[in-house]
Structure 1
Amino acid sequence: MGSTSAPDSAENRGSNGVGRRDLIRRSAALGLISVPTVGFLSACASSGGGGDEGKAKTGKKTEKNPLGVNDTAQMEFVLFDGGFGKEYAEDAVKIYERNFPDAKVKFAATQKIQSTLQPRFNQGTPPDLIDNSGAEQMDMGVLVGKSQLADLTPLLDAPSYDDPAKKVRDTLRPGIVEMGQFDGDPVWIMYYAYTVYGVWYSQKALDSLDATYPETWDEMLAVCAKAKKKGMAGWTYAGKYPYYIPFSLYPMIGKVGGREVLDAIDNLEPNAWKHPAVKACFDAYYELYAKGYILRGTPGLDHIQSQTAWAKGKALFIPNGSWVENESANVIPADFGLAVSAPTGLDGSDKLPFGTIWASGGEPFVVPAKAKNPAGGMEQLRIMLSEASSKNFTSKVKSLTAYNGGTDGITLTPGLKSGVAALDKAGQNVVNPRLQDWYVQLQKEKIGVSGLGEMMAGRLTPAEAIKKIQDYADEAAKDSSIKHYKHQ
């Protein structure tokens, strides 16, 4: 999700920098311009729009080439070079080259997505496939609003790479297709990674306290008190980027009050933030500050510093996404026992059961509308969404993919194993708040920094934070320059 307010130090750490890839891609939905319904045929395959002079002719559709890729045309693929590295993509490119031996693939990996590619979009000469991620991600809402992306429906409706009887869309995890939509049916984005958000901790540290993961808030406070007695803080978080706090706070709100509370917040409904479930959860988190259970100095820490302090045993819990295992691999001890859990609830009156968790797609891939070889770009994605490519990604970068499976036979790392177990436990109780997709500035700078960050630093009471955040949400709802979205 690419806002310039996102921290970029992790992206600049090469293979250690998976950080906010899922965070950063969520500027995907600033949506400043209303979204047209440009289909694949009008945007890509035909010569509509006057920018198609250099288009590759389509090839013959066959069982092995269901998208009709021109088997001699060049395919250009530009990848964000961050914490997931580039090896998984290079491996998938080799399969493309093997399937189309007369086609040249031009592959490049860069951290400078926007500065490298925005001029090419403006000139009408973009690549065929882009991993639009990182701190320099191009604004997805603007790309869609300007009809610069191809509708990926032909890919989704194509036979899957492994089983021609199944469409690609039928092999994906729940919610992936919907996340790529803005208004209605077109699917503009294919989120390739799949992130589990929650509360991350060391099982070894928890065991040393003779404690189990707390399911109620009273139990959470008791565990934090135990930790404090042993010189360990209960919590830390990315204080400079407090929009990490919602990774555990939002699903807690959904657990306590039900999905409809999160939907109302996403929809910018009046008084949505004043719901009793929101107040109860804000009060609970503020209690961590009030009782001295947050690592001293946390408000001044960035994501890397807070994760490092946590990995070194200075704090027990940290709200984060499943990229943390790869990003912090160089500081997490071998015997750490990395684990993730769904957020602790309040008590037995919560609307949803313990285990309710936030999980959703990350790593946005797009095919430009003016790509010379859009069918080739989509075919490369079809290859990447095969079982073999999915397993390759998971085993190399410790993350799940959008492909619903791909873990059989792989020795899962501790965090990944814990994430899969958390998803299994959640079952249908997986929430996916869209606020940070739809209203990036509101989510990051206003709710995150000015609201939650100030409250967790003790500079606002929960009541003051709620009032401030509701005012921000009301302003966004009334701002006619912002494209507004609602749950269908």
Structure 2
Amino acid sequence: MLQVREVSHRYGTTQVLDRVTFSVEKGELFGIIGPNGSGKTTLLKLISKELPLASGEIAISGWPLSELSTKQWARLAAVLPQTLETAHGYTVKETVALGRYAHQRGLLPAWTAEDEAAVQEALAVVGLAHKMDAPLERLSGGERQRAYLARALAQEPQLLLLDEPTNHMDVSGQVRLLDRLTAAARARGLTVVAVFHEMNVASLYCDRVLVLKDGKTAALGAPADVMTPALLNDVFAAPVVRQAHPAAAKLMFSFVPQHREEKTPLGGLRPVFLADAVVLASPRPLRVLSSALVGAGFQWATHFVNRQVGLDYDCGDAEEEMRRYLKRHGFSPERTIGMMTAVDVHDAVWLQEERKGCSAAVLVTAGVGNAVDAARAWRHQPAAAKPGTINMVIVVDGTLTEAAFVQAVMTATEAKVKALAERSVCDPETRTLATGTSTDSLAVAATQTGRSFSYAGTATELGRTLGRLVYEATIEALDRCERRRGKR
């Protein structure tokens, strides 16, 4: 659909594009990203014939730009610049109707049913059908941007060029517009080439991206393949973290601030006992991977609350009830890891090891209620989940990778299973050794300062430390629970 070959451009003595080459297939949503001054807008202006092409070749559907008249180009392509002057005195519909110019013939062209349908469809795509009679100048900046996009769509082009199409829009407006634009492009077979300032938008919506740096091609390909942290760090001169999007098979990117967080002293952490809970409070947020009732998944948290409830606890929405509990006691549910246990929280065990380069701590409550053998859990009759009895919080003084977080969970689970085996805790249904209880909770937290740990399996120093601490704390917690039961 679009071919760009060896395109270069200068402003005076300044080289802004240097032999850029790429092609875009029909129906593709193609993104151009790069820092300010990298040549993104200049490239779009060359494709749209706003700037004369002095070096290289550009063709649309096989037609060289030099052979296309203004009207011929307008039938093939439409453009939405980064900034537009508001046309005072026009309604939204009248503004969009200007996009039909390329299809008009004669000195006094008649307005046809095809023209009307194209305008109505374009207004619907951008979500402005309800404001078609409103004066353009009364619209917000984001709405005016959508109106001009509708004008470009009303041209019914084969190629749509967009320079930061979500400029002046809030988040909801961006999402609605890009979702509608993508759907419309797929339905029409429309080819879209767009400059994006926000790399997350490019990752979410583009089939391929061209990454520019100093007017040269830094990368070209699918976002997942070429938008690596190393490349983006080099292009944008700032450290970038890449993560999987939680809801779409796409990637997300975050810039990492350069200021250093003050170190969270692990030695200052101590469990505090309430009447019905044991609490760990950190002066600064910790990065956490958790299976807890509140705060599951990856989170940043300052508090860890392990709440004791009765064996007969039954609630239709335990998570919501736990959130209400946290609020009543002055904890923010958005910054708290909340667990429930059926054992007495005053039997919790806190073990801590501080040494140069590898310091960690573990808080464990453990009992034998709801014991289950995970390998034979299928033999159990379905039943309502009851409060768990083995809950643990692990805190590491250091920076963990995502792999290290997951391996720490594995190491802790293996150490817990070993402790249960040592105390011959059995599944009452299968009469085999239990591997845990039916609703155990685990949270692994890290200060994300200081030494970096890429792994936390038992082959590593950190993994061995965690395995021993979890094992010893679980053994002691089980013994305390048994002693309490013996006193009843």
Structure 3
Amino acid sequence: MTMLDVRAVSHRYGQKQVLDGVTFSVEKGELFGILGPNGSGKTTLLKLISKELPLASGEIAISGRPLSELSAKQWARLAAVLPQTAETAHGYMVRETVALGRYAHQHGLFPTWTAEDETAVQEALAAVGLAGKIDVPLERLSGGERQRAYLARALAQEPQLLLLDEPTNHMDISGQVRLLDQLAQAARARGLTVVAVFHDMSVASLYCDRVLVLKEGKTAALGAPADVMTPELLNDVFAAPVVRQAHPAAAKPMFSFVPQHQREKAPSIGGMRPSFLDDAVVLAARTPLRVLSSALVGGGFQWATHFVNRHVGLDYDCRDAEGDMRRYLEQHGFPVARTIGMMTAVDVRDAVWRQKDGEAFSVAVMVTAGVGNAVDAARAWQHQPIVAKPGTINMVVVIDGTLTEAAFVQAVMTATEAKTKALADRSVYDPETGTAATGTSTDSLAVAATQTGRTFAYAGTATELGRALGRLVYEATAEALDRYEWRRGKR
């Protein structure tokens, strides 16, 4: 069922055209977002729908009824507005403020307060979490609580359509989440249709079923956030570089801007070289690197400045390895939130560092390797229950360039394939299956990029980057294995 229908709506302020032929519809129960830069017509569009401005061009209908046919009270029975900010009426209690939402439902010169009115107020207060502050003066509430009180007033109105202009403006994070969760819940539970103006693209993506993107009063895009909110569109609409990423917990995209100084920062691979502690080999970057890692500390996508490969004995107790590694980093002064932490039973003095500098990009690799824990991944299911042991092949790859997420993943694949080839050429076997080993059971790999300079969409072996990466990883792994065998022979 269509709740709101907007057809070819245009509007001028004097000679300035602020809306130009905007058309869209919103279904019942939908949470619909409106996005666009300042001056794109977002607030004007809401004012036309709410009858705050006269409609001079186009058509607007609510629940099938033309806006022009609705009186103010009839409109209020169908729709409610939650503005960005509202002036606090001093002396009003929370309950009295929310009760104002029942005005549209009262009749006669001297309307009476009914049980239905009371139920609507109590349910609205409970819905926004203010039932315990019913007798508190409005001016004593925080900004976020006042906004929730105004939302309760709108809900008490029992509208079919709720219009919001930047509803989370001036609210802290907890207030934003609470308010938006309540709106989403009301849309699902009550069939309430919500149309809201947003400035935050990530918030709109997380909460909206569909979005309308405006540019200079015209429709730039209309559809589901994941479909229409592309970096190319947003870069054009907002005239600023926008990066899109997948949300870590929801199947929604997230967005962020890239500041100018970040886009112009100098590559940081040039001065990187391994340094050694008594029990660790360390790489440190001048500026944070974007990292995809399987490491004990700092796994997944991170920004990191330090890479620590720590030596532990063969008898190391791995039951709380991550917690122990975090404590180790703290004790040695490394910033845990920006450090990739690995463990190895190999002597870290045998770490191999290889670097290739080219005109278009540079790649460097650091490897420690040993095969006492070797395994054939295709036959690991034949092993007895595995007791976790310290990792024996740890690898850090550093690339001077900008990698897409696909390129990060392909770099991991290329490095893994090159490592496996080095094992094959050194005739390393899985001791339990007698077949060629593909790695060890607890290998760690980190691929890091400066995210400056040339952009690499891919890093597979069909690419220049992938070929350079594969060669370096193969050579470094092979040399690290040779050092491992040499040291074993010296024992």
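Read-outs: derived from the displayed coordinates by stated rules, not from any lab. Owing to the predicted nature of the structure, the values given are computational and were not obtained by experimental measurement. Cβ atoms are built from the backbone, for glycine too; each structure is taken alone.
From 1, 2, 3, which structure was distance in nm of label points 7 Å out along Cα→Cβ at positions 96 and 360 = 7.3 calculated on? This value belongs to structure 3. Once mean count of other Cβ atoms within 10 Å over residues 368-375 is evaluated on every structure in 1, 2, 3, the highest one turns out to be 1.
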